[in-house]
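A.B. asks: I've put the structures underneath this note.
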Structure P
């Protein structure tokens, strides 16, 4: 009786040892918990903050800068960066001497043209009287004499028209000289604030010299000019939400939306980019022109999505690890290097009893390259999914053999 009991115990121990050894033969699984949170797919780039409306002010005439306008807040300070100006305020004054001389010359030419017109009018009147007399004595005068009188009258009429044209030309020259003289005072075209001044006292500036003064209409209304590559521009749409940060407020995420997509592409060798204007939402932070921004365009958003690591959809167990077999028509991710994509049906594997795994069928959603949205039943937040096997290295592989010295 004792012998039979001993044999039974040995048999049970052998079975337990075999099961334990089989379980130990199964690899240790590496798992990650399922997350439930908002998933946002974005396109990132950089941009520069600028006012909504920037006006470049330059002279319409050439000359030397002799003085700057006076800052309205400080009579002892010339207009510079940060100065607020109203429409019509003199920003800077050019030397007027040559334009005053030009006006005097144009005025003198006008008086000369006016005097000459008086002479031509007298000649025209005399020719008209001669013609009237010739018509009265037509029967007594020869045809050649009459023709000379008619020709003289026509010439006098033509010369009078030329004199009138010259007087109008001289009048236009006077007006032009006056305008040039007035344009030596360069004035602000808008109410705004000076954000840059690129002129110095005594500097000679040419006609149309751009950007000597940069004026912003309102620094409370700012926008971002972002540069988007040609590979991403198709994903950007007007009205799209935008998130951005600036170095001055790195811990603050601000928002805006796409206002405009400009079509004037910029070429950088073989690299093409497009400018996108982003309207900034109201913020209490102090944003200044020319600040660099890190911009994220929100392409797609899923609220409270069920997320698993992308690697969980690409892992496929060996047959001995499966708690139950899978349909033979299912292609494992190992045979598809890209793995399942959006809209595909796939499987994730969750730990089961005895170290094995069981499959859960899911529908694949969007992904951000790290985590993928999955839709299906049987997955709860914080439940583990298998992403791979733990690779262990034995001490025999990492400890070199040491010879004993005698």
Structure Q
């Protein structure tokens, strides 16, 4: 009996343990090995956009791709625009309706150009120059090999290199601006004719150039208000002749000379400047806004007629009586020995006795311009230096550009 009870008790204990184990298995979930998250695909590295290469000058042919505008410091009478491939376009104030395109040697003329564009194919080595002042600039940068003819005969020149070439026949005289030798210009194959504003009075000559297909332009450097504005025209001719480095270097030298003079103190002396017509009694005085009036100021003096047309360049035609009233008390007289010429104080007073009343005449401070003065655009900085010299030392009798009358 007891044995039976023991068996039943053992069975019941075994049953209870089995139930307990089952309960524990249901209450505590079996932990499985952690499952790794699926790997994300690697991020793509952004591709840098392909760099757009600037076309080189060798790449560009037959199209105009703007490079830059020439930043002129003083000149206002022309513009110069640079394009890729060596193409250049310029304008001049006297031809508002025209543009001039310089096409580099070996390059094509762009298609679709406007009708007002005059094409100039480089090299330009057959040029007719009827502007002596601009010839001095061309000479200064070594460009005379490109000048085939000129509008002034050998007797009218003061530039040694031009005289030598005229005498040797490497430059020819092709008639003056009023009556050019069109037959010679055509035979020579002139590629470009450069003239002064005096040509404006002869429209029939300009019409003939157009008829013959000879490109031309009128330079108006004489209308520049600043002396270095005239000199800066060397940059235009440097572009035309392919001598830009030489032109920029030359202009920089001239500007430095002027800066050296203008940095000194003013001398306080007043200056009269004019010339008398050889065919009449008209007197031509520089306007107050003219580059020569500015040169006097830059040299340390004061132009005594600065109130005459202060906004205009060039000359004012007036009477001797008017000049007498304005200039009698000027400390110095710079007489432009251009038309009616004088070689002594005696000749000056003999022409008009009123000259004897001028303070400058009484004190012996009368200077005439040297013969090459009107052809010395390239020497403007030197002329300012000369003015500065005589204004500060009246004992100086002669400089490169001014000669004292005795």
Structure R
């Protein structure tokens, strides 16, 4: 797993007998490569997420091992190779198990984020990719390490040789929409099952009738703390401006807008580091909804591109394999052949102007409520216990109430 150093520290303190028997420290994809080739290896992109790797010199850092008190385990970390480098061939045993031809070359591969950036065709800082799943991650490609003195973003070695990747992630994005769907959209869920469509499609259609700004409704999307660039695990969500005139559609659109406001905050942080992106390429589940794509374009003031294939990490890995085996001479060639844009959306100047005022208020709200995060956290156990739902007890209670008991 990533941030390996902290995991090893836990094992050292709680299960040292396991570490004593360890021969190699491999990431999950590196274990697959090992099973295919018999060669223990890793690549620079995942190595740079261990907290034990020098991302400037692209090698394991003995001083970091010493600082963490893990020097005795440095020998179990294999050589870090470039992500597009052939590290071995499919063995006879692996060929029998997988059906692959023995001798098939195997490249090192890379971490999911770096592969996703490459697979989105983001080869430089003029573009960024924003991938929405449970959370949201915004990332791009840079030519040299750009360290943030305030430690707001994550910097890693890229899967692209000679490049680095900068990223910043929200802890909740799609998870908030899923929460809303499951708690308040039973009708859409039923209709989706009947028509074999996604409930989000119907919720999107409802949200289309709501104007930008959701008639004065603003959501702060910290439903599970705040990650980059704010890094506050105690942060809480907020629905502000709610009145009896607002509908479920207003709330759903405000949720999408709140997440987009925070993505804009991430983009502004990247701008402070000298990254001036003109286009956002949307990936993951968030890339399936044109409504949300338009909201993101209008709030960020940037062109948004929807890709034909949303699981861009797979495309990125394919480009690495092609580059390593000679099928592609350059990364650009791989992007030209495999990355396809389905649609682009330009920001509407009218809505950009409207959202500018809402975004400023959004920032003021966060500053205003931040002092209360710790206090509300102390008042209520976290996470809240789920309320048990017993239909038999509920019917019995209703019966007693009707009798006036």
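FYI, it's all coordinate maths here, none of it is from the lab. Since we're looking at a predicted model, the values are computed, not measured.
A.B. asks: Matching task: 26.2 is the computed value of mean projected area of the Cα convex hull in nm². Pick the structure from P, Q, R.
C.D. replies: The read-out was computed on structure R.
A.B. asks: Ranked on Cα Rg over 2.2 N^0.38 Å, for residues 267-354 alone, which label among P, Q, R comes first with the largest value?
C.D. replies: Evaluating Cα Rg over 2.2 N^0.38 Å, for residues 267-354 alone on every structure, the highest lands on P.
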